[in-house]
Structures are given as C-alpha cells and as structure tokens.
Structure 1
Amino acid sequence: MSNEIHQIIEKLSAAPEGSRFILATVIDLKGSGYRLPGAKMLIAENGDALGTVSGGCLEADVLERARRVIKSRRPEILTYDTTGKDDSVFSLNMGCRGVVRILIEEIDARSQLLENMRTAVNERRRQTVFTVFSGGEPGAIGARGFYSSDAGFEFLGLESSTLKDTVSRFHNEDRLPNVFDLDDLEIYIESIDPPINLVIFGGGFDALPLAEVAKTLGWRVEIADHRPAYADEKRFPDVEKIVAAPFENAIGKLTFDDQTVAVLMTHNYEKDREILGRILGFDLKYIGMLGPKARTSRIIDEIRAESESFDESKIENLYGPIGLDIGADSPESIAVSIIAEIKSVLRGRSGGFLRERRGSIYSRESS
C-alpha cells in the first residue's frame, strides 16, 4: 500500500460534511509512464490536490477535467497518448512514449471505496476492487464491486459468474492492478493490501532512520527492545507500536501476518539468535539481520544444531548481511539500503542497475 492511500483516507475522513472530491486513478498503461496502474490523486473542489498520476506532466489537465466531473457527477475516462512523433501533450514535451488511461470519479467520506481502503489499513485484510471503465450499457462506466476473503462479493452495478471467477483468482494472487476483458466489458481490478508491517528488533540509533524511511513509504512500524530507554515513544513518535520487554515476551505482542517483514538489529549475538529462532516459524517474506555473513552463518548453524528437524526452507527469506550493496556507511544510508532490499524482495526484483535491465523497467502482466 502506498503512502498516498494513507493520505487520501486521512484527507477524506477529516473533511467537513458535504465536501466534494474527485479521485483520479491510473487504470491502464501501455508503453512508458512515470506512475503505474493503481496510482491515485485526490482533488478537492477548490483544486487542492494530493498524490500524482504522472511525473507532473498530466496533473494540470487532470485538474481541469476534474472540474467537469464535479459538475456532471459522472465518472470519465481520460486517455493520454504520447506515442506520436511530436512527443508532446498540451505543448509539454513529456519524453515518455506511452498511452495512459485515467479514471476520474467523485468520492466522499461515505464512499464504499474509502471504506474498503480503511478496512485494508485498520483490519489488515486485503480488499479487491473491480471497476468497469469501457463497454456495456450507457452509464456503465464506474460500475463497481468489491471482494474480500471473509466478506465475499459486494456488487454496486455489475455481476457475472465470469467476473466472480476472475476476481477471486486475482484476489488470491500477489498481482499488480490490471485490466481484463470480460463479457464485452473492460474491467479494472486492483487489490488494496494492508501496509507493509516492519518489525524492528532493537531500538538503537540505527533504528531511528530505518523507521523514518519506512514511514515515508506508508509502512507500519513496530519497535521492540528490552531496554525501556530505547523503546521509548519520544525516540519513535510516529511508529504504530513500541514494546519494551524481553524479546521472548515482546514477540507475542507484535504483529506477524503475511504483510510483515522483520529486521534484527539488536547488536547482541545471543539476542539475535534467540529472536531468529523464534520468528523463523512465522514464514515471513523477509527477515534481515545486521552483521557480517560469518556471524549470520554461525547463528543459523547453532539454531540448526538445536533443532531435531530443522526446515532449511525457513532460511530462504533470511538476508544477512542485510541491505543492498550501495556502499552504505552511515545509519541513514544503511537504512536506505535495507528498505531498498526489502522492497526489491517483496516485488521479486534483483535490486540491480535499471540501465542494465532488458525490456521494461516495470514488471508487467498480461490479462
């Protein structure tokens, strides 16, 4: 989940009764573009905006089109084609060559879409949203439905067995937002996941920039340290949870779900071994451990020796030494390398130089 979704929730929730807003969402991209499908921009009736749908090239026109939707109360699809030879849109030399489609629609604090965003954040449950943006009867654009594993389907204007099958499969996979052709309709499907939950074991000085960078991305952060002076809200004023307790007691008070990653930076060999031995059983997508490779290998060997049936697959998602190789040499740059590694692992990327990547710099899926 991006930080802009957090901002959209906060903005709409705090708006006075009767306030009107437009939500712009990138729903399709062919070729090159700065923002991928799922990128969002919230526009107030007075023109104030947060979030972006491009690198700054399209926002002025989207703002102008939003005024029209405010008046008509009817959603619209905007198409921006920058594949022409003149390489320009509205006299702006964009540089990118692609076709971007953007849905603009009215939204307010009572919107079901907003409620599903809140559910993803507050209850940490994936919510899948599907929206018609082409085809069907007049007025079909903007017809929408929702799906979650516990609540099932909720339809606001469309329903079909084919759609149900496609949406449920999409929901159960880790997929980027995508467009599907179903029953003569183009349907945009997007899963809104809970924010990444970063559990940091150790509240030392190197944990401060790590927590700060994670919060900038919209992640949840939880801190655990056995020293009350380090596990203190004055040191970490913006994190979601701080646990001051021995680590064997702290683990049961922290959040571990399918969107949780963990970083061990206690700077204590025995405590890192104890923590790792306990959390390896949680099947986390990423566990990072500060310290040299020989230290990590020794800890693993000791945990393996103490186990009657050690599952080698448990260490496939263990990264130690932690972080990408960017020459980090300060708490701040180490934090950047750690967050970058976590991001690359969760997205299935190698973390290498983009200039050496063949084809699109983005992972694309076909429907």
Structure 2
Amino acid sequence: MGRGINRLGVSRCRSRVGAVTNAAPTLTELAEAFGLVELHAESLTRFARVHRGRTTDGREVVLKVAGSRSDRVNAMARWQRDLATSGVPVVAALDLAVPNPQQVGEDWWVVYPFLDGAAYHGAPEQIESAGELLGRIHAAGAATEGLRDYEWPDTSHEEVLADLETLEGVLSAQNDPEAFAAVRDLGRRWWEHKDALESRDADLPRCGGSSDYKANNLIWTGATPTLVDPDNGGHEPRLFELALVAALFHNECDGAPARLLTRQEWSRFLTGYTRHVELTAAELELWPLVLDHILWEEGTWVLEDNDEAAWADPRQRGYLLGLARANVDRFPLLPSATPAVMTGAPEANSGS
C-alpha cells in the first residue's frame, strides 16, 4: 500500500494551498476560461484550491480541481447530473456558455453552484439525514459508465510490516501505546483475511459513490443535506462507503466532536440509510472484514497523513486516536448482532 496512493488508486498526496506549482493556472486564467467575472483569491479549504466566484449572470459559484483524467472527470460529471436530475441532492457541474468541466493547465477544473447553508455540528437529526442521503445515492442507480472501478490492492507482507513501523513512530509520538497495539492487531487481521475478502468480490454489490462521504462534505440548506465535493468517486462496493463513514465521517470537520461516531450515532446513521437500501445477507456476513479493510487501507493512511499541526489540534487529535482504536464492536450493522471473530475464510451466515 503505497502511502501516496489510497485504496482507490487516487493520489492522496496533498499540496497545501500556499504550495502552488509554477504550472498551476492563475486566477485570471481560470476566470477567463470559465467566463467568471469574480474569483476570490482565498481558498475555501487549506487542502486544495477551492475558490468562490460569480458568473456573468450573477450566480454564486465554486471553482475547484476535478481531477487529472478527462474520462474520469467527465464520467463523474455525468454521474452527478444523473443524481441531481433524479432529485438526489448532490452538486453537479453548472451549465455554462463554455465547457464545464474543462482542462486548464495540467488539471481539469469544474464550476459548481455555491451553497449557503449550515455545516455539520453533530446533531442527531443531521446524522440520520446524512445516512438517508447516502442510502438515496446508493439506491438511485445513477449512471456509472466510465467511473473508476475499484481494484483490490496488491500488497506484500513486507509492505504491511513497513507501514506498521511507520505507524508505530506516528503513534509513539502521541504517548499512546494502546493505540498502536490496536493498529498492529488491525494490520494482522487485514493481512490474514485480505484474500478471503477479495475472493468474495462478487458478493459485494457495487454502485457509484463519492468515495469521500464525510461530514465536512455535506451542507444543510434544510432538513436534508446536499453532498458537495463529489469528485473522487468511482464504481465500488457500496459497503465500502458505509465503512468509510464509520472510519472517516468526523475527519477534518471543525464542527464535529473530537471522536468517531458513537455506537448510538452510528445506529442513527444506519436508520436513515436502510430506509433506501436493504443490505444482503452476504454484506452482513462480510461487514467485519470490509470494515477492517477500510480501516487499514484508508484509516491508517489518515493517521500517517496528518501533520504535527493536526495532531496538536485537540479536536483532530481526539478523532485520530479514536480512529486508531476503531473496530467492528463500535460499528455493528445489526444493533443486536455480536460481531464474528473470523480466523479464516468467512463462512456462510457468520453474520456481524
């Protein structure tokens, strides 16, 4: 698992906003390319160039990088528009007098409508409505042609051991030996069960997803949230996105508490989700392995990626230490279920 590349094959090496390369287009070039009359210099996020602007007809917009490959960028744009047309609240590229998305410099850029709404602050009703929106996205059957297909990682045991060595250094710096002990056990479980999970690929229904369904990518303009920043998605097992919520929902969200979702909050999220999606028996069975897969492939990447400033932030630090300890006991798919302890290939009806 190369740490510059996440489980989806998407580059996760971040450039802080101030570190703009010489090849990056200027604000003037971007405004001219999209016919914008105003483009704010200050980014809306410290992790990427996301600029608020205005069109010639007065619409408030957001301009951001959509990706580096035209086929995938345009496939995601079709997926977003398909969802929006069917009434699912997901931002979609605006219709402009010029192509949108389009390539400017090395990357493809996209203009979305600017949403002025409420951010996440951890309210129970927000959590349930977030679950309901994800269920609607997964149930919508939006077009997935051209989306990146999930590919299972080709990871050696030596790479797992090297990652654990790095993670030991990260977590030792936090004076929390129990956190690393939990991650070490996660690495062992993941390695022991990775082939068994991959062999059940056909039992994991796939759909289009944002692959980044987190609280800070949701805006509430009423009782229902809208998904923003849906650029890195693909065609992947829907259970993976549920596991991503368990692992990453509170990551980098200033309004979230300094922890993961609680078991009660997770149940509230599932209440909304299962209004629209009925999980299969195989998905229920495989959930412990899927959660471990995402915790290892995505969660440990997040632990490594956060810099000293992030670890010094009490809110983010509390979340990260919780992430290091996360396991299926906190995130069951069935409220009354006892998570299975799998020591080999999953057996039929060994539910979680």
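Comparing structures 1, 2 by relative contact order in percent (Cα under 8 Å, 6 or more apart), which one has the largest value?
2
Looking across 1, 2, the calculation of helix-only ellipticity at 222 nm (-39500 (n - 2.57) for each DSSP H run of 4 or more, over all residues; to 500) that yields -8500 traces back to 1. When P(r) over Cα pairs in 20 Å bins from 0, in percent is computed for each of 1, 2, which one produces 29, 60, 11, 0? Structure 2 accounts for this read-out.
With respect to FRET efficiency 1/(1 + (r/R0)^6) of positions 23 and 239 (r between Cβ atoms, R0 = 41 Å, to 0.05), the largest value across structures 1, 2 is given by 1.
Throughout, read-outs are computed from the coordinates displayed, never taken from laboratory work. Just so it is clear, the model here is predicted, and its values are computed rather than measured. Cβ atoms are built from the backbone, for glycine too; each structure is taken alone.
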